[in-house]
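Enquirer: Some structures to go through are shown next.
Coordinate-derived values only; no laboratory data. The structure presented is a predicted model; accordingly, all values stated were derived computationally and were not measured. Cβ atoms are built from the backbone, for glycine too; each structure is taken alone.
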Structure 1
Amino acid sequence: MIAASTSCGRAGRSSDADNPDTPLRQALQSAGQPSFVTSDKEGARLWKQTRAFYEKRGYDSAWIENGSPKRQMDALIAALGEANREGIDSDLYGATLLEQRRKEASRFLSRKSFDAQQAATMDAWLTYLYLKYASDLADGVSDLAHADPSWQIETEPFDPLANLERALRDNRIAESLAELAPADEEYRGLRKALADYRAIAAQGGWPAVPTGTKLKPGQKSGALRPLAARLIASGDLRADIPADATTYGGDLVEAVKRFQRRHGLADDGVVGPAVVSELNVPVEARIQQIALNMERWRWLPRKLGDPHILVNIPQMRLDVREQGNVPLSMRVVVGKEDTPTPIFNHRMTYLVFAPYWNVPDEIAQKETLPSIMKDPGFLDRSNMEVVDASGKPVDPGSIDLDEPNRYRFRQRPGTSNSLGS
């Protein structure tokens, strides 16, 4: 490719395809992987796709033509440089080094001092980076989604190679990458929050609220200004309170309620240890949380269906989404740290009202059985019963504790049912 790149048109492609000694072909077919390829399964997969990409096009370059960078090169480098906007560290793609190499390209790509080997390496590197960034935007950067057994989301297949070929054909490099990020309102909100919080961090972060602060609406206090300053910094309070303000109320209470809702706290306007603790989380930690949640959104399918149900586990809230609206929202019961709620997506085919709750085996062993052993009245108070393998209720006193696997516990329908009434 590079040896013939001072010519133009398809003649160069034919020459490269027939010449086994072109620098690009040598670089792609040499033993081992280049240093820019990550040493994991994902890196090996993307490098294999990089080689297939050039083999399919007869080892014609993608980013360099006639000894000069194509406009697509500049578009790709610019897009990689903006990865931080998506909560992804642009250094994962060597953005700083890549920009430096782009500036140096005017030297080794000039007709007088053409360095075919450097040009070949850079062309292959850019292709690999496109495939990597496209995969990261489409499926997420980390492998945690596959390592965590509680994460049971069905992923959608994505072919970064086909995406690259279309992008080059249509001259839509930057657009083809931007379109891979989630388009959900929540993701866009996280992206904006990330930019806002980074701006706050650049200005020194937000002030701390004294740890002993306790306030109730209507209460007199001389400690309102630190609270107001903190809420102004995060945008929860839009205007400062009067310098002589001593009564906790009005806009300041509403600002606290807004902050509480955003952080999954009861929006009662009461400032206590839990609220102060959340207020004093450093902005840098919030930035990390936002970036992590943007990554989790990238793990999700792009089409969740309309309508669909979305459960916010930390907030213990279920929302029904339909045509961009939330016609139904309710509180839900979720798992604990040692018995976490599995994260999954699936098509809902039916709905059970007033359900039985069949106690999972792990919960039965760790919680239900020990509770029964300590308190014989536990089952009655919990509105629970024992059933055999066929689902037939049995007398709890007849249980053979030496064979607990023959039985299971379930909670009858009612207001105390763990799944709801």
Structure 2
Amino acid sequence: MIEERGYVTTILGNFPLNEKYKEIIRHDAFNRLRYISQTGLADRVFSGLTGNRYEHSIAACGIMEMYADVLFCKGCISEDEKEILPVAALLHDIGHAPFSHLSEELIRFYQSDFDHKKFGMEIINEYRDSNGKTIAEILERQGYCVKEIEKIILKNSSLSIILSHKPFGADKVAYTLHDSKRIGEPMLEYESFFQLIPSIYFKNNKFGVETHGEVEYFTSKIKKLCECYQTLYLRCYFSDEVRVIERMMQKVLEREIKNGNIEIQRLKLHNEFDTFHILHNSKDKGTKNLLRRIDTCKIGNKIFSLYCDDKRILEFYKNPRNLSQKEMEVAEILRTQPHNVVITQIREPKKTFPQDIYFFEGGNEISSFYKEHPEEKRYFENKAKEILSLEVYVDGDFHSFHSKIEEIVLSI
């Protein structure tokens, strides 16, 4: 049985997991993550990029166990913190809805305060499995403080950075290592990263490494990790093709919510199997057309593209409601159906920008990656801005309408 062998993840292989975690992993709410994709619909573009929140959460927990052991031995965290950090890593994604961030952005359109981390805490505290237990009850029985776990997950704790630091936190490392291999180019060798773990250090809310007098050695490894992290976002998660596919799925969900086939409250708790079952049984022609294009990765023709750093325009096109309105206006000019028009959602550059990693010597902060190499900070900042593009795709040849489309898109 799997409980006897341990748990298997792409980056950690077959590894033993704390017995306490197994009861949490068997809970219905956690098992739902088996059917929640880690990368939304990016696998439609990068066929090897398969993965789910279930495996990712277990991998993040495994990495956090290693982190916590090292940090406790160095006196950076207490024994209670050592015990609680891996549990927070295990549960940090339990509130994700189908297709991960793609649907979260849409749900927020209907419920402005929705956040998958806060919703995750609702699930932990309220969702009862087939045995009538909540995860919170399991945690409390095992001696964990649910409130402390909540603080780490919601980034209200100084310890949160050990989980969420970009790209050195256990969460970010777990998907960076996994996904870089899955797209066919392991930009960061596993062994290279794991060599860093014995040197990690945490003090005064700052996360980094003890350099032992070898700053340049650690600089080269950290630079590689940062490059890998940012490249995944630019080439994969936020690539033009993925943004079009994910906007198409948002349009599908919008249509089915409007048609009354999907309820927001239920969508939040659905897995992707449930959601696809509803969508593929839809009678809506627009939904069927979009699903067919998603499945075949037929994104249409790029009619308009604009590099845009105007904050007013960027803010406007973050909202799915505004995207839908402009897609309808473009469709009217082209005399085509709105489902044939896709305006890609602009992503935030800061999501791709690696945070600084601090250097320690003898328990004291001596410098940081960006202090030692300010040119690297400028490089990553400039690369992050590459995603500031606003694009319009249409199913059909409408290139002659470029100027009219530009006028519509920029009139906000």
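Enquirer: Name the one structure among 1, 2 that helix-only ellipticity at 222 nm (-39500 (n - 2.57) for each DSSP H run of 4 or more, over all residues; to 500) of -12500 was derived from.
Expert: Going through each structure in turn, the value belongs to 1.
Enquirer: If you work out FRET efficiency 1/(1 + (r/R0)^6) of positions 237 and 397 (r between Cβ atoms, R0 = 35 Å, to 0.05) for 1, 2, which one comes out largest? Working shown, then result.
Expert: Values: 1: 0.05; 2: 0.75.
Evaluating FRET efficiency 1/(1 + (r/R0)^6) of positions 237 and 397 (r between Cβ atoms, R0 = 35 Å, to 0.05) on every structure, the highest lands on 2.
Enquirer: Assuming -0.56 is log10 I(q)/I(0) by the Debye sum over Cα atoms at q = 0.07 Å⁻¹ as calculated from a single structure, say which of 1, 2 it is.
Expert: 1
Enquirer: Ok, one more. For which of 1, 2 does distance in nm of label points 7 Å out along Cα→Cβ at positions 77 and 389, calculated from the coordinates, equal 7.0?
Expert: The read-out was computed on structure 1.
Enquirer: A further question follows. So if we calculate relative contact order in percent (Cα under 8 Å, 6 or more apart) for every structure here (1, 2), which label has the highest result?
Expert: Top value of relative contact order in percent (Cα under 8 Å, 6 or more apart) goes to structure 2.
Enquirer: On distance in nm of label points 7 Å out along Cα→Cβ at positions 173 and 277, which of the structures labelled 1, 2 is highest?
Expert: Comparing 1, 2, the top value of distance in nm of label points 7 Å out along Cα→Cβ at positions 173 and 277 belongs to 1.
Enquirer: Additional query: Of the structures labelled 1, 2, which one yields 11.0 when mean count of other Cβ atoms within 10 Å over residues 333-340 is computed from its coordinates?
Expert: 1
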